[in-house]
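> Presented below are the structures under discussion, each in the form of structure tokens.
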Structure P
Amino acid sequence: MTTAPVKKAGQAKWITLLLLGLLVLLLAVETLLLAPPAVQTPAILLVIMLKLLPLIFFFRPIQQGRPMSAVWLGFLLMLYFCWAILGLYEHGLAGKLAVAKAVLIGSCFVSAMLFTRWQRAVLEAPAADI
């Protein structure tokens, strides 16, 4: 084996983390923008934490290079993707944000799966081949 899977796994890892960070940011901004005016700040912060906490837990394991964490992230992203697709039927800003969410979630999913593939190749390869 060459160093190509090592390089590809590293690139996919950082792309996954970048896309995951952008997704977390988009979800937080979306919650702030679409919150009804009568809702108080503590309630908005609670909703933001409930939306973001499952995603935030995946930053550290993926940064450490654990491919199974990326697989579990993929499962979670499928749920967020379904949620984004349902949002496409809304009009105005909510629909436009749903398009951005769907694109970000899909990109993050593909990146996470490629990271898993290449990282497993790196971890399962004999040390002499790397």
Structure Q
Amino acid sequence: MYTYGDKNKIKKRLILYISITLFCGIFSAIYEHFSHGVYSSYMISLFAFPLIGGVLPQILLMTGRIPYPSVIVSRLYHTGIATLSVGCCMTGIFEIYGSASALTKYYWYAGLALLLVSVLLYGISLAGRRRISNR
């Protein structure tokens, strides 16, 4: 399904996403420890985006259950996950601080748009692969 080089890329990305997930979990725990008893659901769930959106797809790629995406799809997807993670962190920081910013909603819009575009392009590429293999 994929070449040896692709398998190495998947392993590196898996290790990277596991590291990012651990960093986000530790960062949010430390940040909330020093927040004087103020908690934010955004900060508590900060680790979820890299875990669900990063680790799980890499495991599926590693097992060969889904085909490897193109470079542009992969980059759009990873940028979307990063944008949602930063948006979650910033919203959590503002909630803990006790203020709000109207600009944090744009992280969510941009992250979701990037993910949507990457999933649509991935679906189009899969449909193209099936059409070619059916000929």
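Since every read-out is calculated from the coordinates, none of them should be taken as a lab result. Computed from a predicted structure; not experimentally measured. Cβ atoms are built from the backbone, for glycine too; each structure is taken alone.
> Which structure, out of P, Q, was percent of Cα pairs over 25 Å apart derived from, given a value of 33?
Working through the options, I get structure P.
> Okay, next question. Tell me which of P, Q gives 21, 11, 5 when you compute semi-axes √(5λ) of the Cα gyration tensor in Å, for residues 21-60 alone.
The read-out comes from structure P.
> Also, I was wondering about something else. So helix-only ellipticity at 222 nm (-39500 (n - 2.57) for each DSSP H run of 4 or more, over all residues; to 500), computed for just one structure, reads -28000; which one of P, Q is that?
Corresponding structure: P.
> Also: Kindly point out which one of P, Q the value 14.9 was derived from, the read-out being mean count of other Cβ atoms within 10 Å over residues 37-44.
Derived from the structure labelled Q.
> Determine which structure produced the value 3.9 for mean projected area of the Cα convex hull in nm², for residues 53-100 alone, calculated from the coordinates; the candidates are P, Q.
Q
> Here's something else I'd like to know. From P, Q, which structure was relative contact order in percent (Cα under 8 Å, 6 or more apart) = 44 calculated on?
So the calculation was done on P.
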